[in-house]
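Once you scroll down, you'll see the structures, which are given as structure tokens.
Each reported figure results from applying straightforward, stated rules to the coordinates on display, with no laboratory input. Computed from a prediction, not measured in an experiment: that's the story for all the values here. Cβ atoms are built from the backbone, for glycine too; each structure is taken alone.
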Structure 1
Amino acid sequence: MDDAQEEGYVVVPSVAIARKRRRGVLFVIGTLDLGGTESQLVLLAKGLKQRGWRVEVFALSGGGVLAEALSRAGIPVFSGLNRQNPTPASLSSVEMDVKKRVAPNKRPTLKSITVLAAAAVWLAGRVALTRPSVVHAFLPLTNFIGAVTGRIASAPLIITSRRGLGYHQDRWPRLKRMDRIANRLSHVVIANSHAVAADMAARDDYDIDRIRVIPNGLDLGRFDDIGNRREETRRRFGLDPEELGIVIVANLIPYKGHRDLIEGFALACQKRSNLKLFVVGQDRGIGPALAEQAQRLGVGSKVHVLGAQNDIPGLLAGMDVGVIASHEEGFCNALMEKLAAGLPVVATNVGGNPEAISGLPGCELVEPGAPVDLARGLLAVVGRLPEPAADREFRQRRMRLRYSIGTMVDAYERLYLAGR
């Protein structure tokens with residue numbers, strides 16, 4: 001029995017799927033800025049396009065670095081009402097606040113709501129005109145818009161997606177009602193982990209058996225030559241042979257747990273002086289406070305804030321341990337990348353993290369918001385280093401079986417072709 005069968009994953013060859021007639025899919029999302037959900041949409045859209053699907057993307061807010069990637073792949077991107085009249089920033093900011101896990105920073109104005117309604121009408125017209133077989137929306141606000149407009153335009157299959165735990169409903173109660181309306185109007189609701197599905201079922205009083213779980217996919221080809229890049233990366237980041245590199249890849253947002261990690265790292269350094277911490281991600285406003293904390297705890301010289309990095313596989317090649325310190329997650333792409341690089345990982349016991357590391361050697365689950373437990377997890381993992389090469393290879397192999405782009409696209413394509 002192979003690993004895929006052992007884990008209960010069924011891989012259906014895309015060649016078999018290809019025998020069926022493919023039609024069109026229209027994706028609906030808030031922005032195309034760099035982010036986990038947005039990146040997953042791009043991977044899925046490009047995969048479907050390569051298999052012969054007619055793919056279009058509608059974004060509430062124009063621009064975004066990922067819009068160019070879609071355009072290069074020949075996938076049309078529509079923004080707001082049209083390219084010359086994008087939806088006001090106050091609308092897309094709702095989605096940004098949801099992604100940051102903060103309360104909304106502004107209340108939409110009457111003008112914004114009017115333009116949003118006009119955008120929804122335009123979207124319904126686009127669906128009616130092009131007749132895609134699938135309207136597939138992502139994230140809370142656009143789930144609502146996609147489901148409503150899909151019903152108005154009589155789309156054959158309306159899919160909405162729950163990509164994280166439902167704390168956004170606590171921060172903005174209006175979204176709870178919008179989520180429930182979207183659920184009711186959708187033919188299928190997708191969750192990217194079993195934890196997210198269970199959370200949605202409980203919060204929205206929704207039948208969990210009606211939620212389809214399709215995990216995220218990862219571009220694993222980027223990690224093919226990772227074994228040959230270790231020494232180069234370590235030289236570039238000043239890691240001596242006896243030092244151990246610990247890395248967190250997460251935008252600097254409070255819920256990602258950087259403060260907990262720095263405190264836990266400082267505690268771990270009291271017992272292991274050969275540790276260095278590398279912090280990778282865009283600073284969303286807490287960078288100076290984190291630097292001050294590291295200095296105050298006496299580890300300022302050991303904590304290196306690198307900002308956003310384009311070559312994540314190259315960076316991970318030189319590291320020894322990965323960390324996910326989030327207080328909440330749906331299904332964490334950064335965790336998958338660390339495992340695909342072969343790293344042992346310390347991850348908080350939230351969302352889909354336990355599912356991702358289940359059965360993988362060398363990994364530790366720790367409690368969220370608990371620096372002492374983070375220190376324990378770090379010391380447990382580094383205490384097993386150097387680990388057998390077979391452990392690293394096992395983690396990499398499991399990622400390829402579970403979370404390849406092909407596996408993800410196969411799952412969505414089966415769903416789209418099966419209809420309701």
Structure 2
Amino acid sequence: MNATTPRHLNLLAAAIGAVLVFGGVSQVHAQTAQDRAQERRERQAQRNSDSQAASNVDYPQASRQEPRTKASSRMSSKLQKMMDRYDDDESAEAIAIAEEIMANEKANEYDKSFAAQIAAQSAYDSDDTAAAMRYLEKAIEYNGLDNNGHYGAMLMLGQLELQEEQYDKALATIDRFFAETSSSKPEHLVIKGNALYRMERYPEAATVLKQAIDSSDEPRNDWQQLLMATYFETGQSAEAAALAESVAAKNPGDKRAQLNLAATYQQGENFAKAAEVLEKLRASGQLTDDREYRQLYSTYLNMDGKEREAANVIKEGLDKGILQNDFQNNLALAQSYYFSEQIEPAIEAYRKAAPMDEDGETYLNLAKVLWQEDRISEAKEAARQALAKGVKRPEEAKQITALPGG
């Protein structure tokens with residue numbers, strides 16, 4: 001009788017699978033409150049030191065005709081008060097004044113647009129994303145800002161819609177942005193690529209993301225990780241591996257880049273290369289959490305004749321307290337020992353795993369191993385425990401309990 005059926009490659013490694021660690025598929029790069037406060041200080045310093053300088057034209061190819069309307073004299077004091085509250089990080093007060101300006105019949109389009117823009121930023125600083133989006137929509141609708149401000153608001157709105165998983169709206173906003181600005185900046189293209197990825201329109205996402213990366217002098221690692229994830233979704237494992245190799249080569253000290261490289265090798269079933277990358281990280285003490293050790297031992301379990309290596313990795317991870325002392329890890333250890341013909345350690349690992357199992361299947365496997373070792377009394381006890389917890393084929397456990405002797 002086989003101790004574990006089917007073979008471990010189907011039973012265990014497939015259940016664990018490759019561990020992907022891509023960080024680049026996050027929605028929008030969220031800022032902390034401290035980051036946002038620093039931004040406010042920088043904006044205020046820029047206004048104080050360079051208030052008379054002409055603004056850079058961020059969208060020179062924009063089809064929109066910039067409004068000529070400027071801040072009205074009637075609203076100047078309220079606008080200044082609003083800005084003072086905003087600069088002092090008094091978001092609620094700034095929003096209240098902005099609401100007054102937007103509701104005032106004497107306010108012109110610029111006054112209202114600028115007030116809505118500041119209200120949006122204040123709401124965002126207060127982590128009220130829904131309100132921030134509403135105010136951004138108003139800032140765009142009032143149509144009073146210059147192109148830098150108008151399209152900056154549109155871009156921020158698209159990012160927040162993406163963050164809030166409003167993918168259809170986000171893509172519509174970003175498409176409008178591109179249609180009106182003719183922008184080809186990589187940081188803008190990545191936003192569209194992210195939206196397409198979230199909508200599972202992977203071939204389109206890959207095209208846009210590749211365009212962004214190819215047009216950037218220094219593409220960000222998270223952009224490349226997002227493109228890698230997109231390649232995986234379209235079955236382009238060779239392209240994903242080539243990109244991962246490029247990123248890892250440029251960032252030899254970046255653990256995430258190395259883990260992603262290993263993951264791409266796993267996805268392409270190049271397990272030997274994946275193990276080589278991960279073993280280098282283990283040798284340098286860089287495998288530091290449960291997921292990373294699982295990634296290594298699952299790689300070995302997908303390779304013929306590497307069960308002993310898998311067992312060594314699992315044992316080390318458990319001994320160091322890095323791998324969780326849970327059912328899956330102990331079962332993996334038991335099966336790795338068993339299929340590398342280390343029977344006594346396998347029995348001990350099965351004894352640890354069996355009580356953690358939801359049913360009696362692991363106890364039944366333990367009973368089979370003990371039966372094979374002619375440890376009949378122990379086998380019968382394990383079979384009885386299997387029946388008590390419930391198994392798919394109770395006749396197998398009953399066959400063991402009915403054995404003579406013991």
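For FRET efficiency 1/(1 + (r/R0)^6) of positions 239 and 279 (r between Cβ atoms, R0 = 30 Å, to 0.05), the highest value in the series 1, 2 is held by structure 1. Upon calculation of helix-only ellipticity at 222 nm (-39500 (n - 2.57) for each DSSP H run of 4 or more, over all residues; to 500) from the atomic coordinates, which of the structures 1, 2 produces -21000? Here the read-out was taken from 2. With mean count of other Cβ atoms within 10 Å over residues 343-350 coming out at 19.4, pick the structure among 1, 2 it was computed from. Among 1, 2, the structure yielding 19.4 for mean count of other Cβ atoms within 10 Å over residues 343-350 is 2. For FRET efficiency 1/(1 + (r/R0)^6) of positions 63 and 303 (r between Cβ atoms, R0 = 35 Å, to 0.05), the highest value in the series 1, 2 is held by structure 1.
For which of the structures 1, 2 does the calculation of Cα extents along the principal axes in Å return 64, 53, 41? Traced to structure 1.
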